[in-house]
Structure 1
Amino acid sequence: MESAKCNISHGDRLSPGDKKRIAREIATSDPECKWTESTLAEKLGVIQQTVNTWISDIRARQKAGRNTVILRLNRLGWTQEKISETVGVNQQRISQITNNTNFGEIGNLLSQGHDMEYIARHYHMDLALAWALRLEGMTDQEKFKALGWGLRTWDQWNFNECDERFGDDWPGRIPAQLVAHTLFYFTKPGDLVLDPMAGGGVVSDVCLLFERKCLSFDIATRDNRPEIQYHHWDRQNNDWPVSKKPDLIFFDPPYYKKKEKAYREKANGKVPSISSYSKERYEESIENFFIRARRNTKKTARMAFLNADWRDFEYTPASKENTDNSITIFDYHGILSKTGWKVTHRIECPLSSERLSGNQVQRMQDKRILGTVGRTLLIAKRTEANGVTS
């Protein structure tokens, strides 16, 4: 900017085209609009109306994107004060945006043959929010139908593929349908869900769709997921980052050593993923979280804990596996009971066997290796039993 100002009066003088290019470059790299149109005009030696003409489309996109971030956070239950701190807009303006923004044209765009990806781009918003606006006012059952998801009424949830519309590509990504079923059976609209290890953000996306509030945390944060806040669930630190008590905790931690390398690449360099922990430290971390969760939830709260057996079965015949380092669903069940949670439902959510090639299956058969595609969702409620570890 200062270089451009100098070149107005001497040096390699700027043409009107140069000034327009610089104004657009600065506006593009300034989503918070710290450089006002009047300031840009003064620096570039033109009138404000000219700058407005040059960058009006950029500012319109930025404003629309900022407004949809505000809507997303508001629908997930963030306070206006917290949204203001995150987005950099005063609370009065946030109130105006959340109360007056109208997306009534979505129905018209659909009737014209446009798909939801087009509508999301049209409004400069993420796809999950576009779907949430489209589904607003429907019952949970109507939403399942509109999304093309079959509603299971038994305790086996077979979802072999993730719905690419919801959640980011992330190690250990889980199907949005699995989260939706959990919300359907164990929460109601308006309930608060805590997602302590948010990963790709699928839980918050599904909460948007089904009009549940959601607070999300992770050690890996990024710009396209403003709802995921940084928090390290350190077993040495009893800090609990949520002031309002949640109705449901959807806890989907790394499945011990599975995908350890992938999680390490995503993790903060100073804070390792728990997938890199020893077995003892991993179990202590899970136990510590369950204890803190019990202290900081409502008496009616539920824990939805998703995990799988981990056995060192690769290259090893089933009869010769070393079980010293294995962790199974039975171990997690025991930790829940030990920390004041009673398991009420065990729901099987198996992984697809199609991830194994024919050659891999043949080698496993030849060496009598027993793999695992099991994955289990444990639903637990708080107990009032005495003697819970504190």
Structure 2
Amino acid sequence: MIRCITCCMTLMLLLVSGCSKTQETMVFTKEPSKEFTITNPIAIPRIAETISLEWVMLADSVPGLTKENAAVYEMESRQFLVIQIAEIDGNTQLMFQTDFASEQTKSYRLMKLPDGVKKPHPQATTYCCFLPERYDDFAWENDKVANRMYGPALEWETITSGVDAWGKCVPYPVVEKFIRDYTQKEIPYHENHGEGGDFYKVGNTLGCGGLAPFVNEKVQLPGNFTDWKVLANGPIRSVFELTYKTWKAGDHTVSETKRISIDLGSNMSRFECLYSAQDEEAAPLAAGIILRDTSDQTWTGDGAIAYWLPTDFITGMFGCGVVFGSEYETEILKADSHLLLTLRQKIDTPVVYYAGSCWDENAEFDSFEKWRQYLTDFKERIDNPVVIEIKE
């Protein structure tokens, strides 16, 4: 008899809990809102997919909606999602992240955050910052990876637009801590003290995924960046620009602006590189990875390359990768000590590609095979973006 009473009480609690969630959903869905669906068109799942919506298309769709009170409610999970509002180039974007199974369609509602509901708090964030304490470095990171590029104060030693990649084994930001706190305390950040560190050396090269003019079988590097500007800074996406002053690339005189962004949950950063030149209509370019004597483990795919090598300062392996979308015609080449993807790009038209890294301290990438598969799936996703349908 006692068992029966216990079972009945448990059932009642479950029913009450279920009713509570159902009532909660009904209340939220009765709020003025704009419904939309998102479909993953491919068989490959998407984890931490960033969705970006143009605010101008949504602002008037919900009475009283503002950038301060906007909320996105996911119908399947029955929860409000973390959002980010970013204003870039005069355009306001509303961003959030969600997961998709193979060929899954999910429903959402844009609405004012209801009274009494707490705004969702991000558990992790992206981050970028200028670090003059370390010879004008500019660093960026998320919960998976960290990177930096070099500013003018380092030109006494290193002259490059190459990408430096750091290993991370914690989800919170670490680069600023390593550069500022560790340097002040004389703690070497080339060693792993439990959070990761700088285990990769760039030198005067493209490093782990840089891009530069490619003339006479040589990578034509500029000087280090001269100006920087932060456009957005987390939690979901961080975006910044680096400016490179005019330099000679063979017979070409060029200048460049790199716009770099990183999303939460991704090992890849997006690079949007804009070249200008007065005497050329198109520029020969190459994105790539410096090759080392310590490893010959390379991989080439359709518009993608990868390299697997020992870390420079500790035991373990490190992976670098570069991926172009299918809209670009690229050629794979080994030249000037690099593994390269080469192309020609019209001057004053941005070229967009992705570069990233991994460290085998993280079980997700404890083999080169897993890193290659990640890059293959990543390319499939960027070639087949999600389909967003806003309901009338």
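General observations
- Identity of the structure behind 1.5 (criterion: distance in nm of label points 7 Å out along Cα→Cβ at positions 208 and 360, calculated), options 1, 2: 2
- Among candidates 1, 2, the computation of Kirkwood radius over Cα pairs in Å, for residues 144-367 alone that gave 17.8 used structure 2.
- Source structure (of 1, 2) for helix-only ellipticity at 222 nm (-39500 (n - 2.57) for each DSSP H run of 4 or more, over all residues; to 500), computed value -13000: 1
- Winner on mean count of other Cβ atoms within 10 Å over residues 136-143 once structures 1, 2 are ranked, highest first: 2
- Ranking 1, 2 by FRET efficiency 1/(1 + (r/R0)^6) of positions 120 and 296 (r between Cβ atoms, R0 = 41 Å, to 0.05), the structure that comes out highest: 1
- Computed 42, 25, 21 for semi-axes √(5λ) of the Cα gyration tensor in Å - originating structure among 1, 2: 2
FYI, it's all coordinate maths here, none of it is from the lab. Keep in mind that this is a model prediction, so the values were computed, not measured. Cβ atoms are built from the backbone, for glycine too; each structure is taken alone.
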